[in-house]
Structure P
Amino acid sequence: MDPRSFKYSLFAVFLFTLAILYSFNVTPINILPNQTSSNVAVSSGEIDPKDFPNYKIEGMDRFEWYTKKYKKELKDEKPPKIEEVSMLKAYEFDVEYSISLTTPGKFKAILYCRYFDANGTEILPAFQSYNFPEFVVNCEKRKGTKRISVSTEAKNNYTNPIGFVDRTKKEYKHEFSFCMSPIYGKEPKWLLISEVIEHYKLQGMTHFYFYIFHIDEYSNALLEDYVRTGEVELTYLLERNDRELLHWQIVAFRDCTLNSRYHSKWSLFADIDERLLMTQYNGTILDYLRGVKDETIAGVQFRQQWIMKTEFMPEKYEGDKQIDEWSPTLRWHNSSAYGPPGHTVKTIVMPEKVLAMWTHYPSMLFPGYHIHGLKTEEGIVRHYRDLQMWNWGKTWLKEIVKFGPMSMTDYPVKYQKNLTNAVKKRTKYVYENYHPREE
């Protein structure tokens, strides 16, 4: 080969090598620490959902498995009659569509999934499913579907179709997140919001799913500032069916189980007045979760300690001195003994292992998983429980004192200064020059 031909050949090999290297790096994959590339799914549009290894449950077609569980739950009852269904959100997973509902009192009703393409044309036929678990309907995937709805019959009127939140890629964007119980009630929330967020940020959280039924404009200004900085995601709950305010909690928790599935590796389901902490374990909550290696663990459970909150929170921000005086972790210390195992516990879960989340722990897990309960020497919930709301002091306090003597306890010193300073910084930024909108 003459020298010129050799140079051309060498250059061609060089270009071919570059092309190969580029093809391996053209699609970046977002992988968190301790997450391997084997957890990342192929795009669901390129493969039949039934071919995914997680499509079957206990060796059964997943929708046959749902039907089996549904019939076992239904027993000899008749499915409830239902005239209309209100949807909250719809999620696309690799193996199914899941829709969160808000219609109360219709658990185990027969429902139909209605599919629509990009032009709004219905893709027939409808798919029969169930309101199971409660406030959720799971639908078989169908090619070309861009929007979805739910109806009570296969061919009757349906609720306005909605688009999907994409959860097809199994790549966690967050390691540790918070599914917040719905906010409602007349007590000002601004200081509670800031303290709960800043507390959990110190514990390794990076994302907060907030659900709002009612919030005052003043408190909402602070919440929206956390939205601005990308830490909070808001979902507003529209009341179309009357219910007790506290009954929105299960709606929010069922939706957040779906919303955080494959979006966050671990999700805490708790209230605005609860502060989970490690005790003798020398690290943050996230440090502990990173040490969980047992793949059969679906969640980690913390026992409660109640701290008596005896006053309502202040209405408006007045400065740093007020934060020192009114932050719950600084103001209230009169504490109960620990509740027994399983009593009003709070749980941090891996959402993809949970079928249905209840107030305190999962009411349904996918097969093969269990919940790990922590000893109080490992971790606890400091619950700053208001004695006035829902008449809690008169109704429940007598039960709590049976657990043991009351004592004075403190929020951990190693976190207190950083927590208080973070709350002061955020509240000052939002409220120092804040002016409510004029009517």
Structure Q
Amino acid sequence: MKILMVSSEVVPFAKTGGLADMVSALAIQLTKMGHDVKIVMPRYYKINREKLQLLPGPMAIAAGQTETWSAVYYTKMPGCDGLRVYFIDHEQCFGRDGVYGTPQETDFHDNPYRFSVLCHGAFQLCRKMDWYPDIIHAHDWSSCLAPVLLKHVCRYCGFERTASVLTIHNQGYQGQYSKDSFPALGIDWGLYYGAGFEHNGGINFLQAGVSCADMITTVSPTYAHEIQTMEGGFGMDGLLRLRSDVIRGILNGADVEQWNPSIDKRLPFNYSVKDMSGKAKCKAELQKRMGLEVNPDIPLVGIVTRLVDQKGIAEVFAPTYGSIYQICTDMRVQFAILGSGEKWCENEINILQSKLPNMRAYIGYDENLSHLIEAGSDFFLMPSRYEPCGLNQIYS
């Protein structure tokens, strides 16, 4: 089959969470199974053009109220020569720091337009290459315009035999914006209601995607049930129950070539169940890199997370009632933390590590460090309030 994946983030090019890991690993595996897979994502400014190849000729994209133009770059997926990743290079939309926002502006005000450019661009890219997929696979709210376009706009423009799949990685992120943002989507106003965008007087990308997708998957069988409940549906449980006949829960899995400590190329030392000596060396390297006391006898707790409410950050880091300060004060234990997100939490972590010699953090994301934390820690802390699947505990 020909499969086009549309995603806002893909490892190793851009990552804020498990979405990026899943898209990359799934695309690689499908390619190895013999399918013709391509990925489309934005070229964020940190993705170096010099390491990519330019697709000849600019591409017109009908997003917003006027036509815009974009260059397209591509490269091979590392470790999978048969898989190409295409990058929509639109400076106005993606030439800035952050995938969805920054600590200062957690949700970019023009995200509806940014991801409209991505989705319209995905269809235009297919036309440009004269390559029409059997499946268009959208991931989370940021690519939910793709199944809408397929059903209501592009169906009879070369995509007559194409079906859409939407994977919900996190029901809590729905892409909700004011009604004033709708013209940024570059579609007829009739689709405000007709495609299911209307939600409490605004627009809801995920709701439209769920309304229009031919098949809907989630990242675990349990989560497929949870999102159809009042507690887990975040206001969409009724619609999800209505579409329950096309919802399937498929458990996420770890890419064993990337997360197997015996062959993980990102680790300074490898180890296996037959020889665990490399784990002790990874722990020492992690302690050294994080500025902690290098001591094999001190328990080391690792945390790799987005610093957002869903992940239970208030219970761990909040002033006055967060638990980590008391733990580090009362117990002979160390914490190695990697993450970014809400500004108050980043600030509080910096305050805590200035006071606590046994807690160190890296604010941001570093793929090599995330592997080292998983490999070198004695314990992994994941205090999430809910998890659709949770890849990090699988990695651990």
Structure R
Amino acid sequence: MPDMIEARTPYVPGATAPVLPPAREVRVRPARRLDLIACLADGFDLAEQEAPGHAARVASLARDIAARLGLNAEVQRSALEAGLLHDAGVSVPIAGDRAAGGAWVAQRFGLNVAVQDAVRASRERWDGGGPLALAGAGIPRASLCVRAAHWVCETAEHAGNPLRARAEIARTPVEALVSALGPEVAAAARDVVRDDAVWLAVWDDSLAARLALSSAAGEQPSHRQVVRAAEAMGAVVDAAVREPGRATRVASLARALGAVMGLHEGYTEALGVAGHLLDAGQLGVPRNIAGKPSILTVDEMEHMRRHPGLGARMIERIPGMGEIASWVEWHHERPDGRGYPEMLMGDSLPLAPRILGAADAYCALRAQRPYRQTFSPDEALRLMEAGRGAQFDPLVVDALPAALASAAEAEPAAWAGV
């Protein structure tokens, strides 16, 4: 991502430093893994340029098709989880096709091997014409359910009118679908589409939340699930922008800054979660813009500046994550009011986005870009100092050297060679 270091009003030593707004009592609220994946899957819709909610619709229909086939609860859940992640590999440059990337994403989110295999085979055809050349009974049933659900959703979304599309899908002869889906899945898919309750539920705006609630039996909310999902999403974005480990470094530096500045452990944990999710909205930025090796045009910059809001819209739907979503949305704001998207300043700009913005900026300076070499640690610190009082809060800049040492000690693998 292009650097945004601009020192409009240099800080003058001895001048009265702006007082940081107080840190609110914020803690990471426990959540279930499926709640997290169902909401973060919106990012994969962005990357695939699909209609919002596409992954949730595919997941819901895939589970319903599996149920119509009489498959057991474990396979139904595999179909649901694989449906949420069936397009997750579109931004992940892994050898093979995007289904292999999707399986890698499923593994990062902690999903079991059955789900990983279902995602990997989600583009296979009954007749063996898919990328892995699996055929017939050699294809996981959950994969065929996902493929059928994807076909239904693609047809309906591109038709523009779900009701008209439903009628066309319901009239499609089973024979026309057998080569891709097999006779049983083809018939079940058509039957599910004819079910009024199923079809109405698929187009409900609260679908993602209902999916998680309806499939949460036996799964207890936990802090660890939140952290793992955030780490997984950060790794996906890092893979998409080809900068491995960046989210981990931003998160660890944000946590360390919070600790050096005396914030309580719950707050620093929340900073770490936000750091991993900071650039989730970049999945919605075209790669030719995010990786452009020269100065962005005005229109391209507007595309880029949408990413904090895109990420925040994903995150705010996760139960208990509204505050962290705001931090993500404001991490490119500046104390002098020259940031984006809302040009916040003074007390209206909370402490957390100031910390996250500084951590993000330092890591950006230490990374190589197509249009420049990486800055050394000393050079990066000097540039951060140049932004003191304008782009960065003096107290955050003051905490940076100690925080860098602490972050490197806590996570040496992430900072090795950086």
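A value of 23, 18, 13 for semi-axes √(5λ) of the Cα gyration tensor in Å, for residues 279-382 alone, calculated from one of P, Q, R, originates in structure R. Thinking of P, Q, R, which structure, once Rg/Rh (Cα atoms, Kirkwood Rh), for residues 199-310 alone is computed, gives back 1.18? Computing Rg/Rh (Cα atoms, Kirkwood Rh), for residues 199-310 alone on every structure in P, Q, R gives 1.18 only for Q. Looking at distance in nm of label points 7 Å out along Cα→Cβ at positions 223 and 303 for structures P, Q, R, the greatest value goes to R.
Every read-out reported here was derived from the displayed coordinates using simple, explicitly stated rules and does not represent laboratory data. From a predicted model like this one, the values you see are computed outputs, not experimental measurements. Cβ atoms are built from the backbone, for glycine too; each structure is taken alone.
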